[in-house]
Every structure is written in structure tokens, then in C-alpha cells.
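Taken together, the values in this text are just the output of simple stated rules run on the coordinates, not laboratory data. Keep in mind it's a predicted model, so treat the numbers as computed, not measured. Cβ atoms are built from the backbone, for glycine too; each structure is taken alone.
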Structure 1
Amino acid sequence: MELEGIHHVTCITGDAPGNVDFYVRVLGLRMVKKTVNQDDPGVYHLFYADEHGSAGSDLTFFEYPGARRGRAGGGMVHRIAWRVGSEEALDFWAERLGAEGIETTRDGAALRFADPEGLGLELLVSEAPDPPLVAEAPDIPGEHALQGFAGVRAYSGRPAGSAALLGEGLGFEPGGEAAWERRGSERGSFYAWDEPPPERGMPGAGTVHHVAWASPMNELEDWRERALAAGAQATPVIDRFYFRSVYFREPSGVLFELATLGPGFAVDEDAEHLGEGLALPPFLEPRRAEIERALTPLPESPRVAGRD
């Protein structure tokens, strides 16, 4: 059995139009699904990824319009890291982000910055063997594009308390002090901790809701059983239409999801037109008119506008 690194990372935004502008126009990701939070269908669930909506590149956001700014603290992910291909890519992104008024910090082979709502982000030069997961953006050279997730960093004052679940339960391998890696046959991602700040964490705009790890479809029930055996309070398998999921908190407090590698985002949209219209799972389709009235208008995707 294998978990293929990170499947997706889900965050919170209070400003869906600004969120689309930053992640699609500035960072060059493709919007691959425009849908709603299935547990709260009055709000968006937006998915950004590579050209094919691949697991391992998929950053998602729940929008709660006007949500106050959050603050990462103990038991929360505080930074999301993407791979890039070279030091020259970091130079490109430092210049591009600077032109947008976004402050960056260079630390060797890493470039750190935050999105407009304060979500911590990082670009890491990577030599990992994983195939790059790249979106096609007209003003971002392919060699400098984001290549999928490298991993995430969380805050925990007791990282050793998570060892049994991560190691024995989920098959993570130690990757240094307070760090683990989960690598499958195709992809891998790190999960690391830092000492938490003195201020208590506060969920809100610009914070991470959960991190999901990728399971083959036929292994999800077995991974759930392994998590339960290692002490996790795991949910039953939930059908999210685009994938199936199990949720639990790892001992540091971070919400984990195990999500399947399929059916995928093309199950209800043509692959060439992912994310262009509002997609709803079948059980919400009868409420389409009501849901559409409640949602915030979004800017047109640059790739759609470019066809005019």
C-alpha cells in the first residue's frame, strides 16, 4: 500500500475574486474546478492545480465572504511549499511577485512570501524525481512554473507525539528533526513542524483548513483501518464525487484527509474546459438556482478571456 504524497491542501479565503486573481493570474495555476463546499453549499470551493487537475498540485479554497484574517498557531499548517526547477526560477518569481507589491524573502534555495490574505507560501528548488505538475500560463515560462507540492510545515509543541500515527499507521519515513516524508511509487511530500508562536492560532482567511494525502482508490478503506488502529478518530469514507475521503486529526492537531486518486475533475466537465462553469455534484444539482444566487461573482479566467 502506498500514499502518494500530498493530494491537495485546502485553505480559507474571505475574498474569492481576489483569490482567483492571485492564484490564476499571478501564480499561473489553472482553475480546474469551480464548485461549492459540499458541507456548506452556500460558499465556493475553488480548486487550482496543474493543467490536468493532478493530485499533488491541487490547492483549494473555501470562500467565506468577508471572513476576518486568521492566524496560524499550534496544531495548524502555517506554510505551503511548491517545487520549482532552478535558482533562476526563484529569481523570476522574486521579480514577478515584487512587481505585484508582494514582499519576498530569499533563503538559499527557498523563496518565501504570503498571499494577499497572509497565507504563508514557499518555493523550493527541488531535485526530486517526481514528474513536474505544471499549468500553462501565457506569461510564465514553463521552466519557471510551479511544479506541484513539495510539502507543508505546521506548528507543534509536541511533534514526537505524532510518530506512532505517521510512522506505524500511515507509513511516513523520518526526514530529519521534526520532519517526515510520505513517498509512493510516483510522488512524495514532506510534513514538518516548527515551534509554535506564543499567540494562539485563529482559523480564518489566509489559514489552512486541512491537508490531504493521496490514496489509490482501492486502498482507502485499508488506510482508514490502519489510521484507526494507530489511534486516529477517523470518519467513515465520504464520497466527495471527485474523490473519496476520510478525515481525522493527527496528534499535533492538524486536520488530515486521505483522498483517492480519482475519479478526478473530468468526471463532469470536458478536460479542456475545467473550472469554466459552476460544477455541482448530482445531489446538489436540484439546488443550482438557489446556490448560484448566493455566490460571489468571479473574474473571468485569463485562459477563457484569451479565446475572445
Structure 2
Amino acid sequence: MKLRIGTRRSRLALTQAELVARALRDRDVGIELVPMVTSGDRGVPADASPAGLKGLFVAEIVRALQDSEVDLAVHSAKDLPSEEPEGLVIAAVPERADPHDVLVTREGSVGRGAVVGTSSPRRRAQLLRARPELEVRDLRGNVDTRLRKLEEGELDAVVLAAAGLVRLGIEPSHAEQLPFEQMVPAPGQGALAIQTRTDDTATREALACLEHEPSRTALVAERTLMEALGGGCALPLGALATFERGRVRMVAVVADPDGSRLVRTDSLADSGPSAAAKAVDNLLAQGAGEILAELRGEI
């Protein structure tokens, strides 16, 4: 059996695809990597995709999968829009890596007026909420590009996902893990989602060995919350599901991009769907609906 893996061309995406490829090769499955350039990699504006920024990084790969040009795709789960594409399924969720965000600084600390780079409305909102004395600037590009701009002095700090740094083997000289109390991660951050065609039974069976049930449970809960709140476009929305004595804990936030308003919930329930539903109710009761409606231009 030989499987073709569709992946973005970035170093991180190729590294993640190779992690999956290695695990499958260990089980005598032949693998071919098929790197692709996505609209997001080409710098296409987020409003060009119905799914917003997230959709730009997966659309071409999803199409190739639907057209049987590849057999599976390895995605950073946080890049997937909440809606499942027609005819496709997340066939496996391997064990999740560290979901924290990390503040990487050039000189070891940042003070008043320091310039921090991020392209994420979620990171911007929570960072400004916690540290309003900072200046946050839009920053795009892959991990290497962002770190290069930091080293060249364009910025004083950047916010990156801990999982990406670990997978790339990058250990910055000055890095501060941001606590969940200050920075709730994106839904699915740190997790990989392996997608294939719903009717491709052979590939689904080959991928079953990679499944990590707790990681799947957490990812489904976070994506359920994102879908309930209409998180298909780029919104200042964070969600993290963890496990506590057999129950599911859901921490979630919705905020204005400038951090002026932020609502947060910390919910505990018996299952992932229940935790997501409880978190959604709590956020809406605190005014999350109004914040999101304004961001979508509905008010």
C-alpha cells in the first residue's frame, strides 16, 4: 500500500507531514509527500476566502484530496475551518503537542512601547488586554520569517505556538511561555488533523493506528465551540479543552481585537460536547454574541 500525503511547503508543514509519514512507514505503509503552495502562502487576502484566513492555508490541499490527487492531508488543526468539507473526514488525531503560546523576545524582556508582532486577532486581543503598554503590529510569514524579522530588529518580540518551535527543533534564547490565564490558545492549537476521503476505507484503516482518543476529544470539543460561535473566519476566539478527574474542562475567551472587551469562561462538564455547550452559553450570557456580531459587521 502506498499513500500520497498532501501538505503545505513550509518547513513546519513538511516536518509535521514527515512525522505522520514516519509513523506510517514504521507500519510498512509506503509514503509519498506531495508539497503544495496554498493561497495563504502566496499572501492572498483573508477576505478572498469564505472561510477567512484559515481557509487560505488548506483550500488547495482540500481540493486535491477531494479530486483524489492525494490520499490524505496533514494539517495543523488550528488552520482548519470549523465546517467539514464535503466528502472528507478527520480520520486521525495524533497525540497533541504543547498548546501554549510563547512570547519570543530579542533581548530577554519587553517594556513599555515594545513592538510585538503577530497576525492573530486572538493573540493581539489577549496580549493587549494583559499588557496594554505594548504595541502590537501585524506580522505574517512562516516561523523562520518571523524569527528573522525579530533578529533583524524590526520587532522587539513575536508570539508563536510552542508546538511549532518544538517540532522544528528551535530553542530561542529568550522565550516566555504565556500562561493560559493570560493567553488562551486557538482551537486545535498543538494538534494535528489527518484528513482523508470519507469513502476511502483502506486509508482510514491505515490511519487508525495514529489516533489518540483524548486529543480527539479535546479537538472535537474546541471545534464544536468554534462552530457554535461562527468561528469560521478569523476572530479573537480562544478555546482549550483539558481533562480533570474524568471530566472535560473548557477554557474559552472572546474579545475585541484591541482587548478593550474580553469575556471568559472556565467550564467543567462530563463530556466534550457538554463542555463546549456550557462554555458557549456562558460566553453568550456575558456578551460574546454582541462582540462577534460587531466584528462581523452585523451591528
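The table below lists the values:
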item	result
Entry that produces 0.50 once FRET efficiency 1/(1 + (r/R0)^6) of positions 142 and 190 (r between Cβ atoms, R0 = 25 Å, to 0.05) is calculated, selected from 1, 2	1
Structure with the greatest value (metric FRET efficiency 1/(1 + (r/R0)^6) of positions 70 and 150 (r between Cβ atoms, R0 = 41 Å, to 0.05), set 1, 2)	1
Per relative contact order in percent (Cα under 8 Å, 6 or more apart), the highest-valued of structures 1, 2	1
With helix-only ellipticity at 222 nm (-39500 (n - 2.57) for each DSSP H run of 4 or more, over all residues; to 500) derived as -3500, matching label from 1, 2	1
Parent structure of the calculated result 115, given that volume of the Cα convex hull per residue in Å³, for residues 110-197 alone is the read-out and 1, 2 the choices	2
